[in-house]
Each structure stands twice: as C-alpha cells, then as structure tokens.
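A.B. asks: Listed next: structures, encoded as structure tokens.
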Structure I
Amino acid sequence: MITYGSRDKIFLLSGKNYSYCMYVNRMGILQHLYWGRKIAAADACFLKAQRGVAAEPSEGDRNADMATGGMPQELGSFGRGDFRSATVVVRRKDGAAMSRFCYVSHKIVKGAVPLAGMPCVRKADETLTITLRDALSDIELDLNYSVSEDSDILVRNMVVRNAGKEAAEVEKAFSFCTELPDTCGTRSALRLAGAWASERKPIVTPIAEGSLRIESLCGYSSHAMNPFLAVLSEDCGEESGECYGFNLLYSGSFAITADVSSEKSIRVQGGVNDCLFGWQLKSGESFVTPQAALCYSAAGLGGMSRAYHDFFRENIIDPKRVYVRRPVVINNWEATYFDFDNEKLCSIIDAAAQLGVDTFVLDDGWFGKRDDDTSGLGDWFVNKKKLKGGLKAVIGHCKEKGLKFGLWFEPEMVSEDSDLYRAHPDWAIGKAGVEPCRGRNQLVLDFTRREVVDYIFETVSKILRENEISYVKWDKNRDITENYTASLPADRQGEFWHRYTLGFYDLAERLTKEFPNVFFEGCAGGGGRFDGGALYYFPQIWTSDDTDGLERTKIQWGTSVCYPVSSMSCHVSACPNHQTQRTTPFATRGAVASLGATGYELDLTKLSEEEKAQVREQIANYKQTDELVLKGDLYRLSDPFCTNYFCEMLVGKDKTRAYVVGERFRGDPCDHDRVLKLRGLDEGKTYTVKELNVTASGAALMGAGLFYPRLPDCGSWIWHIEEVR
C-alpha cells in the first residue's frame, strides 16, 4: 500500500490498479517520480535513477534553486527559481513571500484522516503525512495522501501551519500538486462546463504551453464549471487509453490549473480559489485545505468514471443512504408553481396514490408571505392562509393515501420583503451603504456568521420536528455577490468565500445529523452545486432544472463522467417542456429518467389514461432495475454530443444483469442498420435480451453487437439483459 525506503528516501503508494511514487532529493525537495500503471516496489529505485536524479542540480551548485523550475515536484514553492504557478503562497509580516519547502519528517497511519467542518473521505486503508518546512520562514506544511487497496482514487489535501511567533497571511493554499511528464504526444484537458439548465457538458481542448485554468467565482461550485478536470492522453477513448482525473471534494469557489513547462511536463493543482483569497494565521494556527480525489485510469474515460462512481458510493455518500432504495417522488412545482391550495395539492396526491408514487414533495410557496419570488424567503413558518390546517392537513392526506411527505427549503436565502430581513437586514451579504446585487429577487444570507447559521438551523428544525417529513429538497437559486461581511475586519475579507462554504457545511452537517430519518436532496437552481462536497451530505442532487427528454441525455451523460447515476435526481416532466418548449414522447422521458433516482414533475391529474398506464409501467420498471442504478457499473455506449443517439448501459457487479437505455434524436433515411456493441458483460456467460427475444453470449453481444432500433424523432428503447442459467 504505502512503503518508504529510508536508504533512497522513496515513497511508493499503490492502489487497485495504480502506483504513485516520489522521493526526497538532495536539496530536500519532495520530487515527483511517477503516477501510472501499478508497479513493484523494486521498480522505485529505477524510477529515481531514470527520472529523479537527472532532474536534480549537482551537489553544491550555488545556482541550484534556479534549476527547480524544471523539476517535477509535489508542491510548487514561490519566488525561488520555479516560475510555474505555486501551490502555496504565505506572506509574512515583513511582506516577503518567497519560499522553498523541504522535507522534515513523515508518518504512515492506518485509516483516513478526518477533516473538522469539511467533507472528507470516510475510510481509507492508509494515510501518509509528509511534513515540509520553509527554509526561509517558520511556515510548515503537512501533505496528506490517503490510499485504499480496492480503489483507483488517491485522496490528497494540505495543512498550512504557522510555527513562528509572528502572524502571517496565506494568499494561496491549493489541496494538491502533481506533475505529468512529457510523453511526446498531445495531451488534452476535459472539463465539465455549462450554464443553468445546461450543466456539465464535456469540453475537450488541447493542452499547450502556458497555463490552463478552470474556476468558479460564484461562491459555490456553480453551473458554469464543475470542480473537475481530466488530462487525457492522445489515444484516450471511452474504454481505452490513459487519463488522469482531478476532483475537488469542495462546494465553494475553486480553481484547478494545468501549467505546461518548457520541458513539456504538466503541473496540475487545485483547491480553494486564490483570487482575492487571504487567510490570517496567528502563531500556532493552521489552515486546512479541502480534499481532492485523484484518479489514474488505463481503461479510458469509462474506467475513470467507474472508479469515481465506486469511490463516491463507498467513501463519500452517507453509508446509511447510499444503497437504500430511493423514493419515487412527485414534486408539485411545474404543476402549480406558487398557485396552489389544499384542493390542488390533494388532487395531485390522490392521483399519485393511484399510480404507485412513494412520496409527495411540496415545493416553493408554502411558507411566510410567498405567492411569487419577491417575498417570504427566510420566514420558515407555514402560511396557514394558503394551506388550511397547515402542513399537517396535507401530510395527513398523504398518510391516508399511503404516501410520505417531503418539503422544499432554500435555507441560504432571504427576501427583502420578509420578517427575517426586516428584523436583521445586516444578516444578508452586502456592505452598508452599497445597493445590493439581487438575483431572482433575493439576497444571500451571511453564512460566515455563526448566529445566522444557528437561526436557520433552529427555524428549519422546528418545521421538521413538528411535522412528519421524510424528504427535504434543499435549494439555492442564485450566485453569491459582494463577497463582503461586516463580521470580519478589512484585512480578513479574503476569508469570506471559504468561511461561507464552511457555514453551509456546518448547517448541512447539523441538520442531517439531527434528522437522520429525513432524506435530503441537494439542489442549486438545478445542478449548480453538484460536487463531491455536497454529495457528502446529500445522497442525490437535482441534476438540472432542464427536464427535457433530449437535453437530459447530454446533462446526465456529462454528469456521469465523474458522478454515479444513483446521485442524479431525474424526473419526468410535462410537455411542451417548460425549459425548451420541446415535445418528446412520454415513454422517452421515462426511459431517460430511469437512469437515476426517478420521479415526476408535472400535474398527474392532467394525464391521459394511456399516460397513467405508462407511469405505472415506468415505476414498476424502475423498481425492477433500481439496484443496478444504485450499485451497477456504467458503460456509456453512444455519445449524444456527437452522434444521433444516446445510449448508456448499467451492468451488475456480478455480470448477471444489465440494463440498456437509448434514444434516437432525429429521423434520418440513411441512419439505419447501425450496430451497437454492448460492454461490461462476461464473455463466457450466455444472456437473453428480453425485449428482442435474443439469446447470445457476452462475447457476441460485445463483439458483434445488436442493431440500433429504428425509431421516430426522440424515440427511445429499453433492453433488460439477464444471464441464462
């Protein structure tokens, strides 16, 4: 797992299919040697001789520091000859910030290292902590590496510690740094970019000399850019070739960078966004960075994705929830928006009970003075004028019909027209005397302040204690602006972004622990905070506000590059679709939604008898296949971004079952007799494809394949595949 050779000062970390190697060179610098296919411990000395010593300056060289610019390192120092982007920058009282961090000691412990107040890996086999000290100041660093024998994910983070007597300010502190060598081939970067209702589109661009940077400046991970980057080899495809993944387990403003040196090596690093960042450290204080999950795959993007899916399910998502059957919900938002009363809600509940839905979720509009999006946020008490008898009346009707009840909150927001804002206008983010920047007619509460988080915890808890609620949808419908808090002095405003994120984590931790029987779903205007940090608290996240049966294929495909399908909340909605105005077949909407936690977002009372029959069939199908959604391996078969088809396949870990869902986008007279090769089956097993009445070996289904069905525009298909015993 983790070994250290004291004679050669070499560290070798090995997981399921990879090895990661580094050593302490004669300058005391922690030098990177290798990250790739699994190697034996005996090969580490070869790596040092081949890749390490050659990059070192000769002993006694007075110009040695200038040589570090071409040296592959585990941490980039600042202002001492390495002109690539630094990993950490700490400015001292005299204004100096140059650094050269050198090895002091290390320790190897069993298990994972918990992080106070932040999401972190729940388990690991071993953790290596390497302590470095700045040769030019009293700043120390701990570099943590957690390894699991059955995983291809290496978990990293850093702790910055002020071991001196005078205060210092951290201006940058990324979670990880690593270096990928020049392989004489073109490398590309894959990022998951997008916008509201169009999240996580895989964008691939070449990596050339200079710097590539992806980031969020929104105060949270954002719709625009996910905290994930992959570096792909020239021959990397869906199921072959090498790629490296970098995922921050963090929900705040972030940055990930890739710097190409003159020697063509690539330094990749990332963490809390360093734009306007500053964190004061008094003597003895530390700053702990978020964790990052690094992945090496020799089996292409698909291999990387499946490694991340297993990692999130086994090490991040709440173990009490991760493999438990998800409720099939009906959410009233697109059925009623703000315009509802008891009669409307009860009619939807009645229809849901007849169709096999598990849970009714009451969305925005049940609280305070809330008839549109201009008022009421922050007033978490029931509007009994709108709901006669309060929530208890609706909950009672749900119970009579055999349904559970769920409720929508937006805990981080406040309306200016609200009792909360009138009582505490200073609790909203902003600066006195400056007109606030509004979004969706609302402001953001200042979660850097403990009293604000405490208040929201108590008011939300009161609702959850007094009512029989089994499901909470936690929303967040705008970005963060101003980036200022009156709770911090002028010279500490650089702490704002990260402190806000810690406040969000504090509230999420307290609510999920206080109410362990409530299922929490994350949401941020759709998929604006779909990240590993949020998944630590929310087993599933509303994938996007765009529920169109065609667009969702792209959104779910891109999300699956890093995140498991079980974490995606996927609903069937009405047509014409409320976001795109497109009409797609009801069956297609259900098929695409079945590749995630399935639910409904429409007025069930307006369905035809044929559509009601399809709902019953869709729910039965989902309950038949949800174990594959929760536990199976995903294989992406047909890319909706560059073909006329979308197709994904879930395969059981034991290879006895599989589930295929596909959609054809456009009718094309020449688009026929195309072959779809399945993946992930056992070549030696014999399978039946139920819908086609076909029996064949795994080898034949993967090697020869099946023909794509001939379908109309936005037509879909489902195949259930089982081993013949």
Structure II
Amino acid sequence: MRDPRYDILFEPMQIGPVTSKNRFYQVPHCNGGGYRDPSAAAAMRGIKSEGGWGVIFTEQCEMHHTSEITPFIELRLWEDKDIPQLRRMSEKMKEHGALAGIQLAYSGVNGPNLYSKEVPLAVSAQPIRTFTNDPVQARALDKQDITNLRRWFVNAAKRSKMAGFDLINLYGAHGFGIFQHFLSRATNHRTDEYGGSLENRSRFAQEVIADIKEAVGDSMGIALRVSLDETIGELGFSNAEVRDFVEMNRNLPDIWDLAQGAWEDCSGPSRFKEEAAQEELVRGIHELTDKPIVGVGRFTSPDVMAKMVKSGTLDMIGCARPSIADPFIPRKIDEGRVEDIRECIGCNICITGDMTMSISRCTQNPTFMEEWRKGWHPERMNTKGSSENVLVVGSGPAGLEASRALSERGYDVAIAEAGTQVGGRVTRERELPGLSAWGRVVDYRDYQISQKPNVETYFDSALDAESILEFGFENVCIATGAKWRRDGVSRQHVVPFATDASMPIYTPDDIMDGQRPSGKVVIYDDDHYYMGGVLAELLAKEGCEVTIITPAAYLSEWTNNTLEQHAIHKKLAEMGVSIVLNRGVTEIASGHVKSNCSFTDMNMDFGCDAVVMVSSKLENNSVYTDLKAREDEWADAGIKSVKIIGDANAPGPIAWATYAGHRYARELDGEDIGDDLPFRREITELAAE
C-alpha cells in the first residue's frame, strides 16, 4: 500500500478546463523518433500512461514549416496530414487516464530551415543559433509576420484539439522557443511595441495565449514553458525578470512550466547537477501567481517530490529523464514499491538519441523506444522458452541485466563472477569523480536479483571452457567485459605506436585498481567520451600536473551529445589542467611524448613523467573463443546455446551493455527469424505521382 507521506502526490490538479488525476507531470522530452517513428514514440508515451502519469506531453512539435530544425528529428504539425499520427499518440497517452499534452514550438532564431528552405524568421535579425553554427541569418519579424505567426499558433492549437490533446505547452525555454526570444534582450533588439521594456517584451506571449484561449481555451489547458534564468549576464532573461514577468502576468497561462535557461543547465548530467538543482531558482515564484507551477530537477526520490509540493515550491512534479528510466514511477509509489523504482542515473544517454538523430536509448531502461519496435514492456517479460537454465559468466551491466530479465521469464540462472562483487565496470567507475549516481545501474539489478529464488551468484568463480562444459547448463551467456588497451590503438592509430620502455604507462583500469602516476602526467584521449576528462579531474585533485591531449576539436568531444562538454572543459581548465586540442600522440619517448597537429602533422614535444592511455578496449572473449573451438562437444555436454554479449562482444557505453543483456534474455529460445528485421519500422507513404 502507498506510504501516506506521498498522498499529496496523488491529489488531483486542475489545469484550466481540465484536471490531472495526480501531480506527476511528464514534461516534453525528445526521443529520436519524431516524425520518422511516430508509432514507436506513441507506444513509448502510452507506456507512461500505464505507469500512472497524470500528464504526458509530446516532445517539441514544429507547428509551422517556416521554422524547423533539420537535421534534428522532432514532431511536425504543419498541415492536417500530420493529425493522424499525433492522434495515435494522444490516444495512447489517454488510454489509462492521463491528460495528453502537445508542445507547440516555433524555433525562430534556432530554426535554420534546411529542409523547407524558407528564410528563417526571428524576433530580431541575427545569425541562426544552433548546435552546428549554420552559416544562415534570420530576418526580423515585421508586423505582418507577427500577425501571421499569431494565426499559425491558433491553427496549430485547433489541429492539436482535432488530434485529441487536452493540453498545449507553448515552448519558451532553453533558448529554443520564440516566446523566450521575445522575452530575452539577448534575442530581442526591437524598438517597437514588442521590444525594450519587459511589458513590451511580454506582449507577444500575452497575445498568443489570448488568441489560443479564444479558439480552444474552453476545452484545452495552456502551459507556458519559461526559462528560470538564461545565466548569460545582463542581456539575458534573468531570474529577477522571470519573477517580474510572472507577477505581471500572474493568470496568463493555466499552468507555469518553469525550466532552467539553457538545455545544458536544465538537463545537466548527474556529474554536474544534483537532484532538485533548480529548487532555489523556483522558490518564491508561487507567491507571484494564482496558477499552478510545474518544475523539473531529475526527481527520482518520492521524498524529494513530496517536499517540493508540501513546501509550496511546486504544484506538480515535472520529469523527463526519470520518466524514461522508469515510466512506472507513479504506480510504484502508489503501490508501495519504492524500492523497485529504476532511478535515473543522469548519464544523458537518452539525450544523445536526439543529438545524433537516432532512436534514443536509456542506460537503466533498455526497453525505452522498443515498446512498439520490438514489443518490449518495461515491467513484463515474455514467457519462458523450452529450456530451463542459463549460466551467465560475468556480472557487469550486461550480465546483471541478462540475469534479472531471465529470472523474470522463469529461467534458473547461475551467475559466475570471477571477482568478489557484482557490477563489473560500473562498480569500478562509480568510484570516479562525479559518477557515483551511475552505481544505480548495479544497485537496482542487484536488489531485484536478490529477491529472486531462481538466481544464484557465485563469487571467485573464474571459469574456463573445460569447467563450463562440465557444468551441464543448457545455455551459456558470456558477459566477461573488456579491458582498456595500453598500446594506443584507437582512432588515430590502428596499430600500436612506438613507446619507450622507461616511460610509465597507465590505463584507466590501472587507475581504477589504485595505481597512481605522479609528477607531470600526459593523458592521451582518443576515446572522446567521459573517461579522459574524469581521470584528468581525479589526478589533478591528487596533485598531478596534468596535460590532456586529444586529436579532436573538443575535449571529451562525444559529450557534446550528453550536454556536458562545456562543463567538463570549464571544470578542468579551472583546475589548472592543460588542455591540448587538435593534436595526437605519435610516440612515447623517454621523458616526453611526441605530439602531431591533426591538420599539419607538425610535431611538438610534451615533457612528462607518466602517460595515461585512454584509447580503446580489448574484449575479454577468450572463454567464448575456446568454447566456440569446442562446439562439437556442446551437445554431449547438454549445451544448446552459447552467446557472447556486452563489452565482451563489442565494447561501448554502459547503455549498450544493459541493452545487450536485455535483448539476450528476451530472445533466448526464440524462433530463428533468418534475415528478417529484428524490429518493426514505419515506411514513408509514397505520394501520388
């Protein structure tokens, strides 16, 4: 039964003409599907409805063709033809009593229009502000354009109603929405009645909301998403002005949706942002309005959620990433199963789907965006197949997820762990600076497995092919992980390069094992994700003089996709780490490394006492290779299948490992599909010639 401390989270909340059944509000979030994968996105939202959310929103939906953000893949509501796919989504959202919301976005200065080829329209004439610095400028909206834009919002609102939505979210946060562009002096340089004073800069939002309320306000609630603080100095929309704006327009929308200024601030990873990190910015705003407030903060704890409401800071608990990691959070709290929540780890792998224009993943929830494509449900496994038992060799993220999911299907599972604790790489990496929350990947699975009578874990159990053949398990899953290379092979070097034996060389595994360099340390980062930066932080804190060299144009370049690259660079620079970009390492000599320019190949020496090599990984696949070599003995040993998964098969981020473990568990004893696709996809309909 539900803990009475959380009763307040299940009280209804009126939002204009509609009422949410509780205070759980899934704020708009992208998923890499958009207009390309509408059924996948619809099913994903439908799962959240089943999970008990009171309000569920789409991602941003481009409401007019004159403002689109290609190559990024979002929803579109450009014409009536777009209504059916959006109706499919709203119906899924409402299937279990949630309110269905759509976020209408006009991107203005953020919309390069690379697909529509329309001249971009912005509040003021400026270069387009995107992730890719497109060499395009927007022209300023004239009075007729503003009149048109108001009409386009009304048209989109009417189409939203036809598509079955209950709520409209007007996007004016993260620097991405036209409403923020009018409000912020950084993007509003106008001298007419729409520029200058806050009263003038508020005019467009007032007009559009009045227009929409007149058109659909009797049946649809209106949320205005506003940035709490752009944090860009005097020109930005500050928290003080936000408060003035809310007080000046206290009853303007039906609910205020408050978010941090930049997306990087609002959805900062756990490495740099704690749960409820925006509480201070929100506190006190409620006194300035008669309307409810929803805010975000990577809320995973029901205690923190209840505190936010009881303190009067928020009326509704906004979640994006936590609703991805566990779409059943409300239901689990309601049913008194708090310990079963898959807590978001704040790694931001989900965001990389949007940034790379691909289907999103989640480290904690491998079923995210596979609900329709593969028929995977986050809380229910398919029924057990014909065999009875599985030996899982290795208890890293892939092995743990495979074991957990296999036990849910009803298999007897034995986990053989060579060490003395479960978790593999996650158990080691969680001890590094800023990565403690990542340990939830292990904690959740370890707890779930501990509740299963059909799973046994054996420590100090390094197995070879001979012992596995003797055990007699029907299925063998090899999840033995990988180790970091020390020979520099990665992207710059496809074969080992010259190293002097006198130079101490460390790998990330050495550092995590407790070994330490001293003095001047060069970190060669040809991995480009988080590890190089994390180790630079660790060693700098411990007194080393650190230089990090990377062939990329950015430090930890791939973390641009997780919204933390700027924070990593800033932190290391402030710590005194020397950051060397666009340079590789060609040789490790005695007392120095030789470095070449990525463009000119010109050489430079960097003196050092030790080198940390962050390049690529080698699979720990020898047991699998030995078993494959003895495949003719499997039948006599009672073995039906042997499969290798996770880093042991092909190293990647932790989300790739949990996905591999889940997929193995789902597909065990399944039918051979031959060359058929292992997932469903939607094909664009051909127009009549």
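Each reported figure results from applying straightforward, stated rules to the coordinates on display, with no laboratory input. The structure displayed is predicted, hence computed values, not measured ones. Cβ atoms are built from the backbone, for glycine too; each structure is taken alone.
A.B. asks: Volume of the Cα convex hull per residue in Å³, for residues 349-604 alone computed as 133: which structure among I, II?
C.D. replies: I
A.B. asks: For Rg and Dmax of the Cα atoms in Å, for residues 237-332 alone, the calculated result is 13.5, 39, so let me know which of I, II that is.
C.D. replies: Working through the options, I get structure II.
A.B. asks: Related question: Where does the value -8000 come from, among I, II, when helix-only ellipticity at 222 nm (-39500 (n - 2.57) for each DSSP H run of 4 or more, over all residues; to 500) is the thing being computed?
C.D. replies: Values: I: -5500; II: -8000.
The value was obtained from structure II.
A.B. asks: Once mean count of other Cβ atoms within 10 Å over residues 165-172 is calculated for every structure in I, II, which label goes with the largest value?
C.D. replies: II
A.B. asks: Next question. Assign the value 12.1, 37, calculated as Rg and Dmax of the Cα atoms in Å, for residues 29-108 alone, to the correct structure from I, II. Provide the component values of the computation, followed by the final result.
C.D. replies: Values: I: 14.7, 48; II: 12.1, 37.
Only one of I, II returns 12.1, 37 for Rg and Dmax of the Cα atoms in Å, for residues 29-108 alone, namely II.
A.B. asks: Comparing structures I, II by FRET efficiency 1/(1 + (r/R0)^6) of positions 37 and 325 (r between Cβ atoms, R0 = 30 Å, to 0.05), which one has the largest value?
C.D. replies: Largest one: structure II.
A.B. asks: Check the numbers for FRET efficiency 1/(1 + (r/R0)^6) of positions 413 and 669 (r between Cβ atoms, R0 = 25 Å, to 0.05) across I, II and tell me which is largest.
C.D. replies: On the way: I: 0.00; II: 0.95.
Checked I, II; max of FRET efficiency 1/(1 + (r/R0)^6) of positions 413 and 669 (r between Cβ atoms, R0 = 25 Å, to 0.05) sits with II.
A.B. asks: Let me ask something else. Looking at structures I, II, which one was distance in nm of label points 7 Å out along Cα→Cβ at positions 173 and 629 calculated from, given that it came out as 4.1?
C.D. replies: The structure behind it is I.
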